[in-house]
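The data blocks that follow each hold one structure.
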Structure I
């Protein structure tokens, strides 16, 4: 990708309303654009990151038997009335269509997926079933703030599992827990599994929380075994002995990046989702729900992975693998050589499978180019200039490191793969 053609604009100044680090850096770097509170456009750089996050999530959901579907965002009032949630979910966006018919924009999809699965399930042989989608959700948050961490429109992966009994649900729940930890490890996030309230569904649920001073939640966690509880249900406080080992409980702020619930029969009962067991008896299917917000995860990564110069993306979700920068001077002859070497390197790296953003702009200073490169947070920066040409080399720097290395042109590909 040529940076001269990239649809973006960086800025040094943004609105004082943006208090969160993720909003400040993502807007400044031209990854997202704020339309209004809690609603953002994803620009090419930001969309590349978001899609890579979704790819990781898809791979791990598929690995535990999840099948991807896509349900409508526009949902009928009658489905919500069956579960009693039309008047109890206070963030539900409601609207009236022609003929006075009422609808809601999906804030969650239990009311839609349950009757859908009912059409497919008749016997115990049809279970278990696990389906998921990645779709925008809508919630009328009274205080949409914190950038991508709390939006009114946001990306969500919601997986729903259906089982013949609670034993099978428990087994799948543990598989999902393990898959979530794999997702967050791949995304460069050190997530704690945190015990939380199960609401009206069960005694407990589990949240996946990432420790950071900018977090909205407060948790207590063991310094040794990482057992953790959300402060809202906490039975232990800071300084207490861990109930699972001889470690000490600590208090910390954290960002929730995912959660999983055992819904049991709440929704299958509302929609009469029954099946015939081995003895021919009618039973209610047992359900679980598993959510990760890709856009929220994107904001969380920025919150925990940045420095004073900008974002530092983990390699798996960075918009590009390499930021190739050509530094041009005043000598046209030398500039032609720089351009030739840069374009040759661009071609060879792309053939080798690297995703490269090439800063080919001629009228932009080195300071501006380096500043934008740091702001973008691409893992590797490669620079070709008059100085490096003299040594038939490329200057290579990792975004998270201070060290700069000179590598010969013919050894760059091997160096990067290492």
Structure II
């Protein structure tokens, strides 16, 4: 069984080499040593900018050690692109079973404490592809097709007029970094961007690596309905009659965003790519816009001996490649260093982004959030400032918006 599944997997990679960028499977997760070696060679060819089709693979100097041309042809004959996701899942499940056995053997031999055994087993279970919750709850795309215009959108609106003027909205192929200190409103701003892009015809894909889906959904309802967030803890008891009467309209409005939420912790860029491609196939009429919360929680495909700067560099470059490959906007949240707090002027600067070098270089747009009221409780200024600090294709500057901390709602200034 294992051998056939792995043959089908490698055959698919040979038939459609773009899948190698998107797959969540690592060579070491294959059971057959021969198959691991072949996948390693494929990765090497890709890094050298070459194709990984049958012809390229036959040029390998040690071809005979993999079974020669006849074995490669056999792999190709097992390819079934339509079943690729199922094949990936089978490999992942078989790998998990082997890892669990290994851990239990190690635990018995070395007399591990039960807490350590559980911790190690948990790590294995986190490797998954099925953490997806549809905000629209699977109202199939085809159901709406007769009433839906096919929209070819060049840019996604930010939902903030002055910010759209400055940045031209979120562009396909571009990476935007949205950075702020904790409690400044990053997640609310991200959800605002996600909602308005969905209403404008995009497909918002939210990869929340920290906050669970239920909390995001609760925030979306609060900001859309103008409900105090505290009331969302017990809507039946705490919402008033008027609010209860608007509840179904709020649900309907959010449903129209087609937003998709993925809340698995420790996802890699490869997993994000795989899930994005799956959603693009499911919603062919909508262009994706990707939101990631947040940068340093993305797992790196490589281990850099704990060197977080190198890890962030790799991730930052991968985000840019993904934005270009899918020709879609990528908006990634980032934390700022504590150094902000020790300055007299607490408005953020580029150097405040953690591991900032590569992020600064790779991002097309960098937005910072700042609220004077966060640092000075006596101020009359309750605005949220969105500072455009880098803008590859336009001007820099600052835009003030109304931000309601209690509901999470963000709006243009009325004046």
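Computed from the coordinates by the stated procedures, all read-outs in this text should not be read as laboratory data. Just so you know, these numbers come straight off a predicted model, no measurement behind them. Cβ atoms are built from the backbone, for glycine too; each structure is taken alone.
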Assign the value 63, 27, 16, calculated as Cα extents along the principal axes in Å, for residues 104-159 alone, to the correct structure from I, II. II
For mean count of other Cβ atoms within 10 Å over residues 48-55, the calculated result is 12.9, so let me know which of I, II that is. II
Answer label among I, II for the case where helix-only ellipticity at 222 nm (-39500 (n - 2.57) for each DSSP H run of 4 or more, over all residues; to 500), calculated from the coordinates, equals -13500: II
